[in-house]
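Below you'll find a set of structures to go through.
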Structure 1
Amino acid sequence: MAKPKKLEPLSEKQREIMEVVWELGKASVFEVRDELSKHREVARNTVRTMMERLEEKGWLTHHVIGRTYFYTALVTKEVSIGERIADVVDKVCDGRPESLMAALLDYRGLNPEEIERIQKLLADAQRENTRAKKK
């Protein structure tokens, strides 16, 4: 799988908007404002401006129906999470993923189902590495 192009990181407020768009699949400014307003007061113009900036940065795209702009994500939530985790590994864990795993195990722990899923992910990664070396 090709590594996606590096995007500018999201601020906390931008991430809130992206969470709404990821959840809804496509969303108008009104719909995003409506969702955000459940947690805090936010102006429609502020949401519109932020969504326009997210589009300029490559996070969103839009299409128009009538006079309404509907925005969809250009970047999946999984890619966003991956970028954030890679940043944590680089900046907090000195580039060592095993430090991240050790911290996760020491400070949060894992239940048996999580351990099983992680073991499967590691086995899949090992198989992929083995295939890549054979080529």
Structure 2
Amino acid sequence: MKEDIKTREDVYRLVSGFYKKVRKNPEIGHFFNKSITDWDAHLEKLTDFWESSLFFKAKYLGNPQTAHVKVDRENENSIGAEHFGVWLNLWFETIDELFKGEVAYRAKNNARKMSSHLHLKIFKARESQ
């Protein structure tokens, strides 16, 4: 029986399982594999991000907006809505495989909001180039 996301270890399990899928995905994997050189460090950073987001802990120090704008520029402004859709579908799929409950639902909602926000910020940044 699936349980809810309760601990940092659960968050790490979600993040690492999700990025295992992302790295293999033919539509979005290349963006990540090209820009991330230290996957262990990146997974820890993303675990900090999601732990902060899901459990309201101030652990994450970073700026996802800046990082995503940079990746878009490095990829000739080619990140589009369809890529965010693939990302979200993989995130939801991974959550549904591993967890069920209020925090799992929050992880989906937070990802939906974040993907919309980052998508808009990427396109806004293109205007200023």
* Any idea which of 1, 2 comes out highest on distance in nm of label points 7 Å out along Cα→Cβ at positions 10 and 106? -> 1
* Structure fact -> Output 53, 38, 28 (Cα extents along the principal axes in Å, calculated) maps, among 1, 2, to structure 1
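Among 1, 2, considering only distance in nm of label points 7 Å out along Cα→Cβ at positions 18 and 50, which has the greatest calculated value?
Comparing 1, 2, the top value of distance in nm of label points 7 Å out along Cα→Cβ at positions 18 and 50 belongs to 1.
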* Which entry (1, 2) yields the derived value -20000 for helix-only ellipticity at 222 nm (-39500 (n - 2.57) for each DSSP H run of 4 or more, over all residues; to 500) -> 1
* Structure fact -> If distance in nm of label points 7 Å out along Cα→Cβ at positions 90 and 114 is calculated for 1, 2, the one returning 2.6 is structure 1
* Structure fact -> relative contact order in percent (Cα under 8 Å, 6 or more apart) gets 37 when computed on, of labels 1, 2, structure 2
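Where a number appears in this text, it was derived from the coordinates with a stated rule and is not lab data. Being a predicted model, the structure only gives us computed values, none of them experimental. Cβ atoms are built from the backbone, for glycine too; each structure is taken alone.
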